[in-house]
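Listed after this line are the structures, all set down as structure tokens.
Every number here is computed from the coordinates shown, using simple stated rules; none is lab data. This structure is a prediction, so every number in the text was calculated from the model and none was measured. Cβ atoms are built from the backbone, for glycine too; each structure is taken alone.
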Structure 1
Amino acid sequence: MEFIKVNIDTATPADPEASILIIYTGGTVGMVFDNEQQHLVPFNFSQILEKVPELNQFNYLLTVVSLEPAIDSSNVSPADWLLLARLIEEQYYDYDGFVVLHGTDTMAYSASALSYLLENLQKPVIFTGAQVPIGLIRTDARENLITALQIAATQVNGKSMVPEVCVYFHNLLLRGNRAKKVESSHFDAFKSENYPPLAEAGIDIDFRPDGILPHPDQTFRAHHQLDEHVAILKLFPGITPQVVSSILQAPGLKGVVLETYGSGNAPTAPWFLEQLEEALARDIYILNVSQCDEGRVDQGRYETSKYLLNMGVIGGDDITTEAAITKLMFVLGLRLPVQQTKEMLASNLRGEITI
């Protein structure tokens, strides 16, 4: 696996407004229809000006780095997130912002992971993609790409307007670790139910500064480790001891995202609580996340969650499942002492929860 670098000649003057690195990982946004083969094939980004001539109007220096071979987002792995983090780290001081073109299916996972891996970020890393390939007439790829580039280039008083990892899709700029894919056939594919958009694009791009993370005082750094020994256990009425055991007893397991009902409620059946207690006794971290799209875990509010609180299950507040599972990978990858690990899992690291 390698990156292929292409410089885009947009006839930019000698004094550009911004320099942006576009990172193409794969996905619908970079596909075109091949008339000879009669199916979609990966797009050659050296010809991007033919598909998006509007780029010629930008006063930006644009560079494209393409991952070869391109990855279908269903095949994205933690190794790919680490690769992206390392690439951004290596190019960090050469560009004013980054736009990551990514398949939509796992974009929220990737944006969440990158938000943790890129600490003290002072520049925009904007994930975007498309529901319709760039080579088709009704594509949403052009608008998403153009606006993502504008957001990545926007500065105020010499500082990036949005110094965080985001998802831009269909007029909305969302915090990356707050986004969820909610549509597979409409253009408004992503929403952020528990946190307002950071910007909305209409005739102008209307930023909402109060919701954007402040510029950090510390130096930027990238992390290079994730722990994949994690799992998601989604509760449902009728779940059996065998199903729960198959996850909690998985070899090498270190952390579990427990998707509970409502505000963090779970069954109080003795067998269920005993399995959780046994897992916790083996130092498996359990992070309680609500199944509700607009849910917030409040352990102890009802008797059905008081047991979880008392035994040491960690409340995930209003975190998404995507942000929770990648947070587990990140924090466990730090290999900190038990108490410090618990504190980090319960803390707001990158704006992923509202405490």
Structure 2
Amino acid sequence: MKRKVLLIYTGGTIGMEKDYETGSLQAFDFGNIFKKIPEMKLLECEVSVHPFKKPLDSSDMGPEEWKIIANYIGKNYHNFDGFLILHGTDTMSYTASALSFMLKNLGKPVILTGSQLPIGDLRTDAKENLLTSLNYASLYENGNAVIQEVAVYFEYKLLRGNRTLKYSAEYFDAYQTPNYPVLGQSGVHLNIQKDFLWRNTTSEPFHVDNHISQEVFFWRIFPGMHLNHFSEMPKVKVLILQVFGSGTIFNTQKTQTMLQNLRKQGTEIVVISQCVSGGITFGKYSNSNIFTKIGAISGRDITAESALTKAMHLLDNPKYEGTFAENFAKNLCGEVSVETHAEHY
């Protein structure tokens, strides 16, 4: 019996083709995908296609679209063995991270992929990304899904979704997970690193929690920054503060006063690193002690995309017991390393 995979097309380069008269890219009718890629009919899985009514550029994808995708997966969870989401590349890591928090107790694969070139281009990477993603989305052993998490497949690599970041706008090999190993690689065989796959430890059934708060703000500090910008910042409930290295910021009384004022007005401060690899370690340098003093939250080795979507999901979410800080510190679905110091892979 063939496994059933639901393919959700949201938009992006992978669903475009070039108009050779104008040279412009335009979306094609994704209902005709089987004509574009007849090889899909040869796969050992049965594919059903659900395109967005209006394909979206990934820059237009946000919380409402995350909810639509999550709810549609929830509605069809028991009718399919796996799910594949075709998505624009620019914000794919945000969507993958958000879905990892919203889709609770996953026991089936949810794979996201896209492409750097349109599907009709002679040199496109779209066909391989699509076909191999379908293989991963339908991969089962002994009646159980091999992948039971949200993952991104791109250029022969399967990656944990909430660990990914897009690091290249030019190369086919566009995604990395600097603080976590590759989950699998495709070559002659579909290889899987089973020791690195996420598995739920609870026996609770799958469900969707689509709570998203948008009272979250992101701020990257920089040398020479005028600290009065902090006082001019609109009041938010959570500030994701991206700082230098392993957690340092300007060592001045004005810095401490500004940050303390934010905390006094009720703003939670999550500290993440500007470095691609590694993470936050309060106390390693004296210029990080300020964060301990004000009760900031260490993001450890979490990505910016994952930190933002995790904060948006946790903030004022009635389904979580405990404080925001307590819940953010937890490793909910493999998004952060348990160790204080991030390992390098």
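A few points about this structure:
- P(r) over Cα pairs in 10 Å bins from 0, in percent, for residues 117-236 alone derived as 12, 38, 32, 16, 2, 0 - corresponding label from 1, 2: 1
- Ranking 1, 2 by distance in nm of label points 7 Å out along Cα→Cβ at positions 29 and 133, the structure that comes out highest: 2
- Taking distance in nm of label points 7 Å out along Cα→Cβ at positions 125 and 325 as the criterion, the largest value within structures 1, 2 is that of 2.
- Highest-scoring label, criterion being volume of the Cα convex hull per residue in Å³, for residues 85-172 alone, among 1, 2: 1
- Structure (1, 2) behind the derived value 14.5 of mean count of other Cβ atoms within 10 Å over residues 261-268: 2
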